Each structure stands twice: as C-alpha cells, then as structure tokens.
1. Work out the source of 76, 61, 40 here, i.e. which of 1, 2 gives that when Cα extents along the principal axes in Å is computed.
2. Of the structures 1, 2, report the one carrying the highest value of distance in nm of label points 7 Å out along Cα→Cβ at positions 110 and 166.
3. Work out the source of -26500 here, i.e. which of 1, 2 gives that when helix-only ellipticity at 222 nm (-39500 (n - 2.57) for each DSSP H run of 4 or more, over all residues; to 500) is computed.
4. For structures 1, 2, which has the highest computed value of distance in nm of label points 7 Å out along Cα→Cβ at positions 134 and 230?
5. Compute Kirkwood radius over Cα pairs in Å, for residues 126-205 alone for each of 1, 2 and report the one that scores greatest.
6. Ranked on relative contact order in percent (Cα under 8 Å, 6 or more apart), which label among 1, 2 comes first with the largest value?
7. Identify which of structures 1, 2 gives the largest calculated value of distance in nm of label points 7 Å out along Cα→Cβ at positions 30 and 78.
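Every number in this text was worked out from the coordinates using simple rules, so none of it is lab data. A quick note: this is a predicted structure, and the numbers were derived from the prediction, not measured. Cβ atoms are built from the backbone, for glycine too; each structure is taken alone.
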Structure 1
Amino acid sequence: MNDQAKGLLITFFGVLFVVPDSLFVRLIDADALAIAFWRLFLAGGITLLWILATKGIKPFADVLRTGRYGLVYMIGVGSSGVLFILAVSLTSVANVVFIIASLPVFAAIFSRLFLKEPFSQRTLLTIAAVVPGLAVIAYGSGETANAHIAGDLLALGVSASFAAALTAARHMRAVSMVPGVAMGYVGAALLIAPFAAPFSMPVSEVPLVAAHAGFVLFSSVLIAIGPRYITSAEVGLLVLLESVLAPILAWVVVGEDPGSYALVGGSIVIGALCISNIWLLRRSYAR
C-alpha cells in the first residue's frame, strides 16, 4: 500500500469515528461541561499513557520543542473540544457541523495573516460562497427548533480555533502531533474541571461516556496521523463526510430535524468547499 492510499484509509476511518460525536452529546443526560471534561480527559489521558508506555517522553518533548507553534496547536485542539460540546448543547447538530465545515476558510485567513501566504483565486471564490451559506444558517437559527445563534457562534469558535491549530501544525510536519492532541485535551479538561463538576455525572451514563471517549480517541489519533500522508485538499474532502453524515445520524436516532435553512445554508457551504477541494486536487494531479 502506497502512502496516499494509507493516508486516505487512515483519515477515512478517523472521520467515520468522529461522525457520532454530536449524537453522543445528545444522548448523554448530563451537563455540557461535565460531558466535555470526560470526553477530553479520557481520550487525552488514554492517549498520553499509551505514548508514555510505548515511546516514553520523547514524543512530548518533540512537540514542546516546537515552541509557540506547539502551544498554539495544543490550545487550538483543546479549546475546540470544549467549544464543540457547548455548541451542540445550544444549537442543532446540523448547524454545528455545517458551520465547522467552514474551517478551511479560517485556515486560509490565518495562513494569510500569520504565514504571509497570498489568497489564491480559488480561496477567494470559496470564501465568497461560504460566507452567504453561513449567513443563511445563522438566519435560520431564529426560525428552527433546537437552533440558537449562541450555539452557532460557539461552532464558529470551534472552526476558528481548530483552524489555528492546523495552521500552526503546518510548521511541524516532521513532528507527530498525536502527543499534542493528548496534552491539549488533558490540559483543557483540567482547566474546566473547577466549573464542570465532573463527578456529578450519573452512573447510568458511564457506558455512553466511555463509548464517547473511545470514539473521540480513535478519531483524534487517526485524523492526526492521516494528513502526514495526503494533501490538505484530500483531507478536506474526507472531513466533509462528517458534515453530511452527522445530521442524518441525529435525524434518524433522536428525530432532530435540521430545518430548511440549515439544509440550504449547509448545502451552499459544503458544495463550495467540495468544488474548491476538487479544483485543488485536479490542479495538483495535473502537475
């Protein structure tokens, strides 16, 4: 198996494991911050212990030696993990995943601001299409059950913070960022612990919490590894699967209707990003 096939397979399974993430938040009967604490602490803690047991402290030292880039990465993945749970608790699953799909737009903006990379024509056209799509989703939050603008704004924060992490990671391609995920998750869990009342979690919810952490663990590790073998456009196309499948799963399992505005706005966002990534892939293969 060549590197591209390996990267596609790893990232594909990483995306499949992340699809039920928002559904778990709906199913677990507990406070949002308590869910966020256990989601991050268990997934991050197990990853941390596994790396220590198999490779020692060197992988963590490698990430820490990257300085501010490693710090931005850890803050980005940790904060996005907390904001995601809060967003799902305040607005619809469809709104959250469609808004988070705008992540490449934020990544392009951050790359322009901090890495001095110019906007390409493709990027400008993508931004011009995605922004109206997000506006439609936000407008619909006042008209759709289970949707709220506060949750939409938190979802936008998820997109921005994770885009910042990925932008920082571009400087560290030679360094495995799996230890960074572990440290970011555990660090975020400890920071919110005083406000989360983690031990208020009902015992009856423990199996769901454990399953949730397991899915997050596998998806985080696989999505951190996959992009080392394939292009950002290929990663972007695969990640869009979550935006399509997660609302369908929530609709089927808990009967959460995404609403017409979310479907229209989400179609605009996903369609624009899909066309953009296919355009980039065709250009890269033509070289």
Structure 2
Amino acid sequence: MSCPMSICASAALPAILLLLSPLFGGLLAGVDRKLTARMQNRKGPPLTQPFWDIFKLLGKQSMVSNPAQILFAIGYLGFMILALGVFFWGGDLLAIVFLTTFASVCLVLGAFSVRSPYAYIGGQRELLQLASFEPVLIAAVAAIYLKTNTFLVSGIHGGLMPYLIPSLLALWMVLPIKMRKSPFDIATAHQEVVKGPFTEYSGAYYAVILVGEWLELLLVLLIITLFVANPWLKVLIFVGSLVGELLLDNACARLNWKWLLRYSWAIALPMAVIGIMVSSDVFRALINALSAYIYIGG
C-alpha cells in the first residue's frame, strides 16, 4: 500500500536536507571568505571557491603520519553527519550535543596520534575550546528542555523568547569558539601552530575534515534558530549570527587560552545558567511568590 503523499514528503524532506547539507555548508564557507575579504577591502574568492578547494584536495596525494588519522578524520565527519541527521529528523537535542562532542574528540585524538608538535599543541588547544563551548551548549539545551518539557527538535515550536534571551546570548558569546574565529582561533592559529590539529592531514583526508567543519558550522547556526518560531526570524537570526561573528573575527586580535577560559566560564556559562533559572518553573514560582509578598507587604 502506498503511503499518503504528505507522509512520504515529510519522510523524504529530512533526507534531502541531509544530502544537501555539504552544499549549504560549502556556500556558508564561501560567504565567510567573501565577506571577510570585503571587510579587509579585498575582492576575495568566488562563493564556490570552497568546492574547488575540495576538488583540488581530492586530486592531491593523500599522506598521513599515522593510519589512525584516517579513522579519526572519517569519525569526525561521520559524527557530524549523524548529528545533522538527528536534527533534520527532529530528534533528541541532547544526543546532538553528544555527537558533536564525539566529533570534536576525534579531532583531538587525530592530533594526538602523530608526533608533530604543532598538531599536539593544536590538539591541546582544541580540548580547551571543547571545554569552553560544550558546557554552555549543554546549559542552553537544558534551558530549552525546562521551557518546552522536551529534548526533541520536532517538539520545539517557539515560545522560547523572551524567556531564554540569556541562553541565546550565551550561545552567541561562545559561537566564535566553535567557529574557530578570532579572538578564540587559538587551536588553528597558523602564525603559531601552522594549522594545529589539522597540520598532518593532506589530500582527501583534509578534504574530509573541511567538509566536517562546514557541517559543524551549519549545525550550530541551526540550533540557534530554535530560539525563534517565525520562519523569517529564523532566517534573520541565522544570517545575523554568521555576519556578527565575521565582524567580530575581523575586529579582534587573537587572545590566549587563559582569556578563553575566563571569558567562557566566568561570563558565558553564568549567562547560560541564568537561562536555566529563568526557564525553571520553581524559579518562576519563587519570583511570583516574592512579588506577591512585596505587593501585599506594600
């Protein structure tokens, strides 16, 4: 028996979006490079330049210092594909967080599996960036759960604003860490550590890493759009988040790892915790009770 057209369409749409994700991610990378060039008063490459870079890398000889690098590169891309798949099928946000964490761990293990000092230092810095970003993301997801009573992406239908403004601000604050943009591009600082955890990758294996980065950027921006319900607002917050981080990237100098941890744990994480408190029914009940007490007492 053939399924109804609406059911077939709803089942096929996530698969189509997942297949098109590398295209969307590559275009985002192209927009990144184009806008960055314009901000630096340069013409910049065409929007399709990231795809030409991938084709060029696929045609080059692929060399690795350790065969384990191949496994970790594929693992990074694989976990990012799984995370995007869970998102498009309306799955568990907490599972998405864990999958992105596993992907980042693959990058770190790939860096630690070689003897290059640049890769090793880059792996250490990638761990610091992971420890700075992930707690804020987990806290934001927890706030979303407390407000909606579900971790499912398909169950989030808006109503998060203005209650979760602190959580959204916290995610915006740590977005440059996940995007590896200034002032927190310490893991891939080419002036210091060549390319950090990616130093020992080449050819097709480095192409795999680049595609994984495209998907990672796309996923983080899509998670941020969950805070609003209107489709036009989703587009606005998606584009605004990307452009805002590019402005920050071109306006700031790189900071060291100590500033990274202070910024994330002392400012962004408390902001995310405030988001949890605001979205909690217990906290709102305490505020209402305090307001009633002050009103009656007055």
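1. 2
2. On the way: 1: 0.9; 2: 3.7.
With respect to distance in nm of label points 7 Å out along Cα→Cβ at positions 110 and 166, the highest-scoring structure among 1, 2 is 2.
3. Numbers: 1: -26500; 2: -24500.
Derived from 1, not from the others.
4. Working: 1: 2.5; 2: 3.7.
Going through 1, 2 one by one, distance in nm of label points 7 Å out along Cα→Cβ at positions 134 and 230 is largest in 2.
5. Working: 1: 16.1; 2: 14.7.
Sorting by Kirkwood radius over Cα pairs in Å, for residues 126-205 alone in descending order puts 1 first.
6. Details: 1: 41; 2: 25.
When relative contact order in percent (Cα under 8 Å, 6 or more apart) is calculated for 1, 2, structure 1 comes out on top.
7. On the way: 1: 2.0; 2: 3.0.
Going through 1, 2 one by one, distance in nm of label points 7 Å out along Cα→Cβ at positions 30 and 78 peaks for structure 2.
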